[in-house]
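Next come the structures, one after another.
Rule-based calculations on the coordinates, nothing more; no lab input. Predicted, not measured: the structure shown is a model, and the values here were computed from it. Cβ atoms are built from the backbone, for glycine too; each structure is taken alone.
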Structure P
Amino acid sequence: MYKIYINGTPLYLVSSEEVKSFGASSEKKLVLRHAGKKKFLVNIVHQLESSDRFDSIVVFDTDLDRIWSDFQKIYEPISAAGGAVFNPEGKVLLIHRRGSWDLPKGKMDPGETPEQTAVREVQEETGLNNITLGPHLLDTWHTYEHKGKRVLKTTHWYKMQTTDHQLVPQAEEDIEQAVWDDLDAFLAAPKEVYGNILDVLKKAQTAS
């Protein structure tokens, strides 16, 4: 299963078995079989880019790899990595930029592994030095437009630990605040936060 955020709304690409857990179409949820043509997916993408009519759209097929391959052809790919960082007291690091709570992340440089990028970006965006890389949590996908092109950004997320406490937000990356917060309390009453960041935080909450 692939969950891609388009204009803040999740598009699920799933197999014929996985679609059973989503139920039938409703007023706010659309469940469709892949028509087998790129134009079909382009029309769905356009629907999500131009409207918030649906809370989610689900596209399924017996061949999940085919849907994913067809979907990727619509976009210019970009890879990134980031981390959910915890201090010795068990609090999670959150940053605030451009009106939303976020996690440190950034694009992969040529020759870097996702793990290397994740650690580097956390260090650069928060001022932390002592980072212990933990398990891979999940990958997230979201889309945006850049210079007239549709971009699909894949972000590889890792759980991390640090013994540092002092945070120095990277102002040149529009980071206004960097804080330690209680994860359970944040998830119980989340503030302005992107859906893919919530997915990462929920995964980090249960990951060992």
Structure Q
Amino acid sequence: MSFDVERHLRAVDRSVLSLERDGRPACSITLVRSFPAPLADVWDAVTNGDRIPRWFLPITGNLEPGGRFQLEGNAGGVITACEPPSRYAVTWEFVGDTSWVEVRCSEDRAGSRLELAHSFLWSPHWDQYGPGSAGVGWELGLLRLALHLEQPDEPQPDEAAFAMSPEGKALITGSSEAWGEAAIAAGMNADAAHAAADRTTAFYTGEP
């Protein structure tokens, strides 16, 4: 797979926020990316159970407000809000932890704009890997969404093979570093943020 790594890195706006949830320390990451596609197409791609597996993961469950969903080999949760074609929110339940994801879609000059916010209660995992632990994964997901919207009938590249390719490693490294900078902008110690970004890169690429 050959593509413009820098273009895809520049396509994502990243931000990090410290907050409280239910009286406990929490943190949130936000990704924003625009797509040259109509709003209706983007909304359908991220909410249609027949279409989500074509760019993300196989999904089962009741994809209605109040329903439970399960992504194959990944998180499950409850759909807590759905306001077509602009917003939905879910709990994100994985290996015993619960976090919260909210997606907003809107029109913009490029076509459509998607904003994804993922909030977590603070844990030692955050100190070890920083915002890139989730941010890189979501960024790779938005890359696959972009490829799907551009060429909906083309198969997606193999995820593991892409992560090991020169382009994949460059994208993961660049994303990890960008999330480190976003953490510093949010007030995280620079040395700790850079170390966390290095650990995130190693996790996703399998390299020390």
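Determine which structure produced the value 16.6 for mean count of other Cβ atoms within 10 Å over residues 23-30, calculated from the coordinates; the candidates are P, Q. Don't skip to the answer; put the middle values down first.
Numbers: P: 11.5; Q: 16.6.
It was calculated from structure Q.
Taking 1.2 as the value of distance in nm of label points 7 Å out along Cα→Cβ at positions 87 and 127 derived from one of the structures shown (P, Q), identify that structure.
On the way: P: 1.2; Q: 3.5.
Derived from P, not from the others.
Tell me which of P, Q gives 2.8 when you compute distance in nm of label points 7 Å out along Cα→Cβ at positions 151 and 183. Before the final figure, lay out the partial values.
On the way: P: 2.8; Q: 3.5.
So the calculation was done on P.
Assign the value -7500, calculated as helix-only ellipticity at 222 nm (-39500 (n - 2.57) for each DSSP H run of 4 or more, over all residues; to 500), to the correct structure from P, Q. Before the final figure, lay out the partial values.
Working: P: -7500; Q: -12000.
Value -7500 for helix-only ellipticity at 222 nm (-39500 (n - 2.57) for each DSSP H run of 4 or more, over all residues; to 500) corresponds to P out of P, Q.
Of the structures labelled P, Q, which one yields 18.0, 53 when Rg and Dmax of the Cα atoms in Å is computed from its coordinates? Don't jump to the answer; show the numbers that get you there.
On the way: P: 18.0, 53; Q: 16.5, 46.
The read-out comes from structure P.
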